[in-house]
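Structures incoming, each one as structure tokens.
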Structure I
Amino acid sequence: MINFKNRQLIPILNYLSAVELQPKASRVRTKLKALLMVKIEDMTSGEMELLEKFGVKDSDGKLVENDGGYTLVPETAQSFHQEKAILLDEEIQINVVELKERLPNLIKNLEASDITLSGEEAEAFDLLLDALEREVG
């Protein structure tokens, strides 16, 4: 099992999507990305539940969209932000048992990548490698 906080999932997915890898490592990356996507969908679903609870709704009971986002009920907006922060800080586990034998090759290829990292990408790389290295022992 590898562990991340919900807030770390999208930067890690973005990093994995951007890095060029050899075919064997790329296959493992693709499988890992699919596992990350399941957790991201769970997080997004949780965020939508919060919006249903704290968002402004029209006469049909549907959330009011505003410039690609949603409008919050002013009186409960602070509660939404508090609950969203809790959701983003939630620790999740990803079962990578089926990938475990292939993780050392992925780690080796990620470390050997010529991509220059900074900012959020560098943090995502570090978080991912730490988690993968803990998993392979």
Structure II
Amino acid sequence: MTELDRQQIRDACMAYWAGFDRGDPEVYLRAFTPDATMSLFDGKTILDVAKFVAEGGLGKTGFEHKSHTPGSQVITVDGDTACADTLVTAVLVTADGPVMVRGLRYLDDLVRVEDGWRISHRRHSVLWQYNAERVATRTTY
């Protein structure tokens, strides 16, 4: 694996989190192959990524604010395929409910494409979670 491979794989993973957190379909789709799928909550939900975005899924997450912070990542490359195993801490804020803090694990299957690497299948698992009471936020400074 070259350093360029490693960086392009990390960039694909980051495009997912950045696009999801910002609700930006262009950035989000940069992470995936056109036929990508995603398995959520240990396989309880399987999504066709392009269909999810086309149906406005990024705007229907139920979260007012969201932030995913990647931690450790292990990447393995075998020719034109790769796997990335990433631990992430997510802060998810609902409009009127608690603030959820989750430990997540993402297992990604990636393929080399003309301009880098893209996720062909992503598996998402919740490892732990705690909820905190939401407090009033300051809107002006």
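Here relative contact order in percent (Cα under 8 Å, 6 or more apart) was derived from just one of the structures I, II, and that gives 44; the source is I.
Calculated for structures I, II, Kirkwood radius over Cα pairs in Å is largest in I. Taking distance in nm of label points 7 Å out along Cα→Cβ at positions 40 and 104 as the quantity of interest, name the structure among I, II where it is greatest. Looking at the calculated values, the largest one is I. Which structure, out of I, II, was semi-axes √(5λ) of the Cα gyration tensor in Å, for residues 88-127 alone derived from, given a value of 30, 12, 7? Of the structures listed, the value fits II. If distance in nm of label points 7 Å out along Cα→Cβ at positions 24 and 120 is computed to be 2.8, which of I, II is the source? Among I, II, the structure yielding 2.8 for distance in nm of label points 7 Å out along Cα→Cβ at positions 24 and 120 is II.
When helix-only ellipticity at 222 nm (-39500 (n - 2.57) for each DSSP H run of 4 or more, over all residues; to 500) is computed across structures I, II, the figure -21000 traces back to I.
Read-outs throughout are calculated quantities, based only on the coordinates presented, and are distinct from any laboratory measurement. These figures come from a predicted structure and were not determined experimentally. Cβ atoms are built from the backbone, for glycine too; each structure is taken alone.
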